[in-house]
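Any read-out appearing in this document is the output of simple, stated calculations on the displayed coordinates, not a laboratory observation. Quick caveat, the model's predicted, so the values are computed rather than measured. Cβ atoms are built from the backbone, for glycine too; each structure is taken alone.
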Structure P
Amino acid sequence: MVQTINSVSVEKNYKNVQKMFQLAAALQLTSYLWPVPLPIQNGTHYDYIIVGGGTAGCVVASRLLEMSNVSVLLIEAGGNPPLESIYTKYFAHMKHTPVDWNLTASRERWTSNHPFSRPDIVQGRMLGGSSSLNHLIYGQGNPADYDGWASITDDPSWSFKAVHHYFIKSEKIADRKILTSIDDKNMHGTTGKMKLRKFYFENSEKYLRAFKEMGNKIVRSINAKHPLGFSPALFTCGKRVRQSTAYSFLRPEKYNPNLNVLTNTMVKKVIFDEFHNAIGVEVISKDKRVLHVEAHKEVIVTAGVFKTPQLLMLSGIGPRKHLKDKNIKLVADLPVGKNLQDHPICVSVFKTGLKKLPDDIPSPYKIDFPQLHGYVSLNDFETIPTYEIRGMILDDPATFLELCIMSLNFKYTLCDDLVKSAANHEIFLVLNHLSYPKSRGEVRLGIKNINEPPIVKLGFYRNEKDLELHAKSLMNFNRILNTSYFWNNKAQILEPPIGCGKINFSSLKYWQCYCNEMATTLHNNVGTCAMGTVVDSNLLVKGVHRLRIADASIMPTIVSSPTQASVIMIAQKASDMIKEDFVRHSK
């Protein structure tokens, strides 16, 4: 009897795989990789306390340990990355587990096709943070992104020319095509700690030819030399394992005597003295003790775009009225939690040619389906993208359903309808990211407790210009149906059951309706403690002293690419700032 593949059966298999990994977690198979926490007492002191052992925190800890005469405490609310974090194939299998913060966004117009109309927000709660559970896509962004920051902050040290060496410092590119191109090789690093590679599939070539027919360039690498065009995606992985910042930066410091890594420890608030100096943090330890830990030099917050503003507000730094409503004593009146940005993603599903056998045998050490990545401008005279494309070529309906219900977080009925419509055909799953949305969301406190999730309003399409531009972006990409491969295979865009059917399919109004029904997030959230309003260009929090932020929350505007590379760059630059201040104050 042939088993029907649908969302329910895929979810069952997904949970069985999760159970297998939970059993492996009980055996602590990866614990040998990570530093062993040292016990602390009330009043234990360090030179630097880093709050959040995520994407940025692991980098900052590693860099500060280059100073041989300082002590560093890295505090992480979660634990060590589990086995499934190491294997690149299982990037989707950590959602709704203890290593995910399991946040949800508030209901909005565009959320109706998500379970309970509340999209999941996946954020890593473990060493490495979201770099330990994201989709591994890597990109430096567009030079204009950082030049914009330099303009906003009136600080040229944030320009692309000034920060590009931080990308190079972190990277260890392992792609022959990039390494044999002088232009592309010079845009990437070859000696850094984080390995990067591409996966090439024969099945990708016909899609790359289609992109070229549409007038797009096919490039070896998307970078400042080639900011527009398409290429096989670049991933944060080596030959065998995911290159999270925990694995790449923190793991080599396992035996460093100047480092203590406290896992499963929650920071309740930052402690200030009467002069508004950050002098330490209050924590809830793994064994539920409430302790004060002192910082002699600085407290550096790298808790991420949602938990950093939550911690600041609970510590008295935030909008005056909001803190007053929560009965929190004000330390500094700043727009913490405002300016939340993300790339709205509108999902299209194309039915293309008949299914074929995969190019290779599936392996836990690789991404086992082709992924293409590209940037397109609707203005022929610009090098700044209007939209980003991530295209996945799928022969297996189970893989599509897993992505649809877990990663993209759509309702089962919608995903089942799409896979049924694509019966026996190859699926081209296209994620169309709006590169520079004008809409803004916000993060607010729910109740006055760090253990409770903050209220998150993503705010997609609040500015109607975003909806119009995103619809135009979809219409522009849909020209792919007129290319040779798509035309010869009678390819179609599958129409999900979303209530837009009475509108003319070729009209802007239809695609605006479509975006409002098929939007989702892949969690490129930034901006909630932005430079210029909450922190200065040295990332020091305004109105207080000895408190610095070094994560995605400080971005004043979103970058065009997935944010991981930019966050690592921020952590690298922040580390140099901290080290320079240390030398200056030591004289």
Structure Q
Amino acid sequence: MLSKIPKKEYNGSYRKLLIAFDVGTTFSGVSYSILDPGTVPQPRGVNSFPGQSEVGGDCKIPSVILYNGDGSVRAVGSEVSQAKEDLEEEEQDAVVEVRRFKLHLAPENIKSAWINDASVPPLPPGKTAVDVLADFLTYLYRCARKYIRGSEPNGPAMLETIEDNIEFVLSHPNGWRGPQHNDMRQAAIMAGLIPATEAGHARLQFVTEGEASLHYCLDFVKDFGNIEEGSSVLVIDAGGGTIDCSSYKFISLSPITITEIAQPGCRLEGSESVTARAVTFLNEKLKGSPFIADVGTIASRFDETVKRTFKDSNKAQHVDFGRKGDHRPDLGITRGKLKLSGAEVESFFQPSLAGASDEIKKQRKSAHPTHIQTAFMVGGFAANDWLFYRLREELEQRGTELFRPHLYTNKAVAHGAVSSYLDHFVTSRVTRETFGTIIGVLFDDRKAAHRAREDQVFISPVGMPLLPGAFRAIINKGTVVREDCEYDTRCSLSSHHPSRLNEVTADITCYRGDKTEVDFIDEDPENFHLLGIVKADTSNLRHMLRPQLGLFGIPFFEVEFRVVFLCGQTELKAFLCWMENGVEKRSPATIVYTEV
């Protein structure tokens, strides 16, 4: 049985500070931990922010920025409301309020039908999503430093002495991949969190919201006492933007060792999608009436009341938005209150339930034959009873118990991000897609697939007939990979001119289709995606290269190298290896992404 889990003693040789940022679609939070050699570090929350009247463990700030007309930041988070009230009349048209900016970073393959310019307004002119995230991280970091300086013993002196030993964790939805990691890292650099160096990059880690939520549950959920060695759990993180599903198995309880057993799931059907559907409904219902101007106010009141408390589709819901003199029974408006039938409200929630249910089914299928006994639901959207009880009913029919922690679950990710760094229980993860590289293969007229592409054959500098566009898979989708495990393939690059071998590159390509074997990218072109490239400076090899004679007596030069993948971590890493004077050299583990 799994009892309360003690934190491990920090065995590092120097003091450092860890700060985790959970930038959510609607709200954001920050947690941190001070790591002193020989002591047991604990996650702590940043529990107060400027512009807030309440201070406590549930502290978070709205993910909103108010920009001046020139693009400078006027106010952030809880300070935005007061800043808008303080605007002079002539300033009101010059400022731009930015909300839901996180959704601009989402990969195209998980976009949902409700994402449009009305629900996710365009960014201010001259601002990219990375710019806005950088501005928001700048503010969060400043708030975190101020809080730590004032709440920790000798806070100012401590921050000064560990300035270069501050590490960061950024959480993100399960569906975000390499290009989003690249954007987040660039934002962290722009925000002054880390320098744009290899050492700076090493101070920033990423964690999925699903994995962070698992670690939060391990810290706080008493129901984990029923977990035994071999038990499996499903974690559902229902937030503002996404509903993330992750499945894990406890390989060992002493020490705790956990492996991911299914590809993490992600749907852009968080609580903001409910609001977006409500707004669409209201615009249609109130079209042509004076109350069309009140849709924004009604939506805000709906968010604050009905969206949080709705649980019964048989009961009508009322949104108090206006004046007692507002009376239009034909529109359901009486004394400033809008009446919505339970069925109407349920229709706003239904796609979120369907998305979550579909992801849960995928988790079960991917985890098979492992049976998932227990599920936990966290995140701000988890507080809605209608969604929770329908998911619980669905899971119970399949023999899975669903629990909902009641202690600040909307801060679960920030806390869990710190715990994931400190405890590091998850040591193996499931690859989400097949990774490999595009190569030229030796033409073989005995193979039908080669004969069908004979018109594409080219002669390499070596003098060999090659077929382009062949895909060499290095790691297949669905493989459980330890985070320290390397997968590689041997490649070579040849040229008649040694100067062209001063740098070698390899593409990083993924396959997202359902075929088990694909030899050429033209067999399923829509499902092949060039993620980016890795580069290596091989100029030091130039003096060691010796000319070789090709098939036609033409001299050529060749560099042999390996393309290496690290797929077992949250962030995909790839690099090139080659031999130089008998010593293995490695390029930086940096992918230059081309996919967005």
Structure R
Amino acid sequence: MNPIVRAQLNDFKNANSHEQGKDSDFFEVMSIFAVENGILGENIEPFRAHLKGSEFGIDGISICIQGTLCIDADEAASILSVGKNHVGSFRMYQSKTSDSLDYGQISKFLDAVYDFFTDLKLLSGDQIEDLVGVRDAVFAAATRSNPDLKCFFCTTGSGEVPKAIQALIDSNRSRLEALNVFGSIDISCLGARDIQEGFRAATNSSSASINFSKNVTLPDHENIEEAYIGYVTADQILEMALGDVDGQGNRHINRAIFYDNVRDFNPNSEINKSILADIEAGDLSSFVFKNNGITVVAKSISRKGDTFTLEDYQIVNGCQTTNILAQTPQTAKKISVPLRLIGSSDPDFIAKIIIGTNKQNEVREDQFWALLPFMKDLEIYCAGQDGDERLLIERRDNQYRDVAIERTRIMKPSDLMKVSAAAFFFQPNRAARDHRGIRKEFASRIFLADHSVELYHMAALSLYKFDYLVRTSKVPRAHVINKFFVLYALVRKFWHNPNLLEAKEKERTRVRRSVLEIVLDNEEYVKHIEKVSKHIDTLVASSGAKTREQLRDFIRTESFSESFTKTFFDS
């Protein structure tokens, strides 16, 4: 193996020391991490995209809707229930620790990719069946634009593609194009240098230097170190917005630095078409007068003359503008763009800037919850726990990007909302899918300033441990469908009413200790999961549900939840 890749692999293994597997398994996950979070600038948990079994010719499948990784139909439905004009994308992975490209292995990989989108004669298993549910949801929502497909074959060699393999790739691209379901298709063979650079990009904070000569210093503010307003040429905006050059010599939008999701860009909107038409017609001088501009927040700004070096920055407003400029890079130096540059390391004030500059847009749920004082307290509490009880609450996208951590321990506020619906409000049938309904119904009862951070930590840890037991094959993947019923039963066993958050401290402590006694003992937690799953299997035996999707639909009904509660706890 390439020595640099070997060193990075060791770093990746050390950061994820609780995960199990051979070096080849870790390389498969690290390749996904390097491509997704580095080259493509996404922010996903790579272990969730990894196929754990011995699937034919393929190691990983990443299906994202609006930039969020979805591994089953419930997660897809949750994302699709909010907003409109959803954009999906497929990324398929196969990784080999060898330093050469093998014709037979690549052929097998591309056969597996084609099979996933057609007959499913080669691929099988619970994980594949769950991903097929996401696939179908993506296609069903693709009324405005077709999803893109990217296929990556990763090795530790040079990545140079011989003519015979290039011919194989070209023929398979044509075969996939004939399906007429993809907006674009890209098939890449990546080598050691691609993996190295992707890994570095995935683990380093964002950094860029721009020329900002036309600036005015903004007034002092207690939460801001420095701030400027003015205008720059569009090539300076692209310097911040585009990632490093890839193996094909291209630079792509770095999705990781955006607050407002770049996949929300709609090139077919009348406004964007009009702006593009003006640029293409040569009306470049009008852009600065018609455009609201870009707002950038950076944790650190270093100025030397007119050169500003930004560290750990985020473009919090300007998704549409940036995408339009990226489509017309040849005119970038002739276009001026309004720019507001703010230096602040206060996460709460940054969150307020984000919401203030996006009032015309729907504020994401995670950003809304991140502003709450309770969430900051929970973040501090969870990060301060020792050993296996430590969790990381991500209140800002890519908050832990440049930190060597076990990424499976990262929890988003939306994850906490789901587990709270099951564990505290006794709504296991709604937790996975009814995102909007749960938020609306329980907004006044969740994440309150006087709530116990210990209870939320208990619930989040129960979720993390469930996923861990599945990843390490201590619990069958088929039981993932039952996840929120498992968490519900765990709390309901020791507290009979959906009001634990309001209970007296003595009672909260008793329940928390009882739950953690099970959760922190792998054998006991596995027994609990098996007991719940066996009971669910008994209840659904007469339902007529034959596929996993039919099973999901059945156990998401209120009548099933009532039946489960009555029969499980009475027994």
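By the measure Kirkwood radius over Cα pairs in Å, tell me the structure among P, Q, R with the highest figure. Walk me through the numbers before you get to the answer.
Values: P: 24.3; Q: 26.7; R: 25.3.
Ranking P, Q, R on Kirkwood radius over Cα pairs in Å, first place is Q.
Looking just at FRET efficiency 1/(1 + (r/R0)^6) of positions 106 and 458 (r between Cβ atoms, R0 = 41 Å, to 0.05), which of the labels P, Q, R belongs to the structure with the highest value? Please report the intermediate quantities before stating the final value.
Working: P: 1.00; Q: 0.55; R: 0.30.
Largest calculated value belongs to P.
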